[in-house]
Structure P
């Protein structure tokens, strides 16, 4: 299934303001939205976990 057709979910997180501001700057440099960057990091973490459990 392509990402365009996936059903999306919304969530809320609580993080220190300074951390969020620094992460936004990082996302700008990566040319991704905060949401897209978090989704990418989540996918990478799950892939790594899958590799470790093989």
Structure Q
């Protein structure tokens, strides 16, 4: 895959995790998001790691 796409996917996954954390923390109806905010973090780490790796 292209580096730019991998970096974009990694950033979007990290943002999604942060949004899940803050929305789930504030809303009692969406507390499941707070419980599962960590799920996109491995994808973000892998995508950013692969995207930032030099050849």
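If helix-only ellipticity at 222 nm (-39500 (n - 2.57) for each DSSP H run of 4 or more, over all residues; to 500) computes to -24000, which of P, Q did it come from?
Source structure: Q.
With distance in nm of label points 7 Å out along Cα→Cβ at positions 29 and 45 derived from the coordinates and found to be 2.1, which of P, Q does the value describe? Mind showing how you got there, number by number?
Working: P: 2.1; Q: 3.4.
Considering all the candidates, the number was obtained from P.
If Cα Rg over 2.2 N^0.38 Å computes to 1.35, which of P, Q did it come from?
Source structure for this number: P.
Given that distance in nm of label points 7 Å out along Cα→Cβ at positions 21 and 37, derived from a single structure, equals 1.5, which label among P, Q identifies that structure?
Only structure P yields this read-out.
None of the figures in this text is laboratory data; all of them are computed from the coordinates on show. Owing to the predicted nature of the structure, the values given are computational and were not obtained by experimental measurement. Cβ atoms are built from the backbone, for glycine too; each structure is taken alone.
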